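Structures given as structure tokens follow.
Readers should treat all values here as calculations from the given coordinates under stated rules, not as data from a laboratory. Note that the structure is a prediction, hence the values are computed from the model and not measured. Cβ atoms are built from the backbone, for glycine too; each structure is taken alone.
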Structure 1
Amino acid sequence: MKTIEEAKNICRTIWHLYLEQRDYKTLATFVDQEMTLIGTGAHEICHTSAECFQKLYQEEEQWDGSFLITREWYQGYACDAHTFNIIGELHTKENGKNRIIYEVTTRFTMLLHYKNEQWKVLHVHQSVGDHNQMDNEFFPKHIVDQSNRMLKERIAQKTKELEERNQQVLYYSQYDYLTDIWNRQYCEKQIEQTMAKHAYGTMLMIDVDHFKWFNDSYGHPFGDKVLKTLAYCMKTVFSQGLCGRIGGDEFVVYGTNCEGDITCVEDKINSFFTYWKQAQKALDIAQTITLSVGVAYYPIHGTNFDKVWQNADKAMYEAKKHSDNTICFYDTKH
């Protein structure tokens, strides 16, 4: 009858053959053909000894090093007269010099059977302890709670990123990326809604005189700066109105304050011209950049955005014949 001490010594021999000596030929004499193994890797499961040794030899082709067992302990019990369950722990480090040494502590269960005067390993189960688990925990509640907190933080971060992206999508669906005022589509929608609520309105079409020349002469970055400065002036002077970029150097303003009063409209536009003249000093060029403005009224010159806009645009092109901050009011003769 075999003893626990004999089984523990066999277990010790097997681990030293595997880790320190890498003697797989001798190791194979201790392994039952039907041995099963569960290792520390997520996919490290072997259903037979042949499968296990195939993986060992593949590993040997990639790494020919070995380990030193620095500390070890074994204990166990007899399942029956010939079968023993041994558990233990191995503290190991890579056997190497002049590099960072890998160290690991492995725990194991090894099932041994003695038959026909031979010791055979029936099953091996290895694990690596998680140091985050609390000393008084059998079930890793601390780790689960920690994982849940991390998951909540990731969800919160992803939610924040998604909200920021949604806000960006919403912004670019409404605003012109260059000038930071409404784009044509959204501005048209807002003007249509305002027309439905207010009986009267005034639409201004604003165009930069000789913009192509300035763009070609001073470069496209300068042209962009002109458009951004103009948009800023529009938002400042027409703060109660609806401002948008139709495209290129054409802009629209819609307001309901003047209610068709020509003097009121002219005063507002002249105030805008004055502000624009001051603001363009920051452009730092000798020439003065002037504007052309066309004006049309709702509902006199159209009962929807498209019609009023078309007529304000016609008036603007009439103003461009004169340039130099000219204002032209639409009339049916255009």
Structure 2
Amino acid sequence: MFSKRNKIILQTIVEQYTATAEPVGSKKIAKMHNLNLSPATIRSVMADLEDMGYLTQPHTSAGRIPTDKGFRFYVDSLLEVRGLSYAEKEKIKNQYQQEQMDINEVIKNTSCILSLLSQYAGLIMVPKLTNTVFKHIHFIKLKEHLILAIFVSKSGIVQNKIVGFQERITQEELDKITKYINELLTDLTLRELKKKIVQEMKKEKVLYDQLLSKALRLSKQVLDSEKESEIYIEGKTNILEQPEFADLEKMKAISKAFEEKNLLIKLLDKTMDREGIQVFIGFESECEEIQDCSLVASSYGSERYGLGTLGVLGPTRMDYSRVIPLVGYTAKSISRVL
């Protein structure tokens, strides 16, 4: 069982280590809290916390630093989350004020604001088209066998996709197909539209209507060509400038994670189907390259479907009280415009 004294000492060590990146000694704790305890007694408590796996001593003559287990107990039981300031909320909301925005602009702005306000790395997965509710799709012929599909969501987000289509088709036919598909589209996600198109293709009338048949084949091809998950990362240098990563091997490991984005995509994918904010501390990520980091992440999207995941990656001693509300508020803000 954790006594009140143990909790105060662990909390003090976590918060001091977060601020300084230096081991915390018993004399420092004695000066900071009116515990009426001698440094020797505090050292005894610290030794107990070390035996329980909450602290570790990096050097024989040094103070203690929290382990992953220590940070986990702190986040789950001791952390006092601070609300964002009015100015911070306004900075986030201002990223999504335009009436019509390109999806890439929305994503880039989001990773930038997460990085700027956290001073760590901001991550966001590009939302999947299939889970988005669109109000309009338009097809434009770029050249023979190459068609541009323009998707406009109900909130005004624009996303483009270029597809190859081997059948001969004119712009006039594409205009008719656009009209037909948009009549089918009403209040459906692209996932639901895809199912509807498959159903339409089974109907007998399609066999006798060449244009309708072509429309459904084109639409199915566009909707089937979903890209693999993509991720935007902003603020990599913020991580590399942290004292922990002055060590060359640690720097190489985190740099590898940034280069091989699939490692981070797999971690963010874990958050897609979970409610609320998820915190992965150190080895909890099951990713060796970022074992010295923590990820605070949240899914974003509509009530019907999750569209993607965003988060902040920083050292395990990140300021959780600041990062957790930042991630939560940003996820809610981007969800409103998608």
At a computed 12.2 (mean count of other Cβ atoms within 10 Å over residues 278-285), which of 1, 2:
1
For structures 1, 2, calculate Rg/Rh (Cα atoms, Kirkwood Rh) and state which one comes out highest.
1
Value 4.9, calculated as distance in nm of label points 7 Å out along Cα→Cβ at positions 54 and 190, assigned to which of 1, 2:
2
I have 12 for relative contact order in percent (Cα under 8 Å, 6 or more apart), calculated from one of the structures 1, 2. Which structure is it?
1
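Quick check on the output: 2.9 is distance in nm of label points 7 Å out along Cα→Cβ at positions 38 and 70, derived from one of 1, 2. Which one produced it? Write out the running numbers ahead of the final one.
Details: 1: 2.9; 2: 2.3.
The value was obtained from structure 1.
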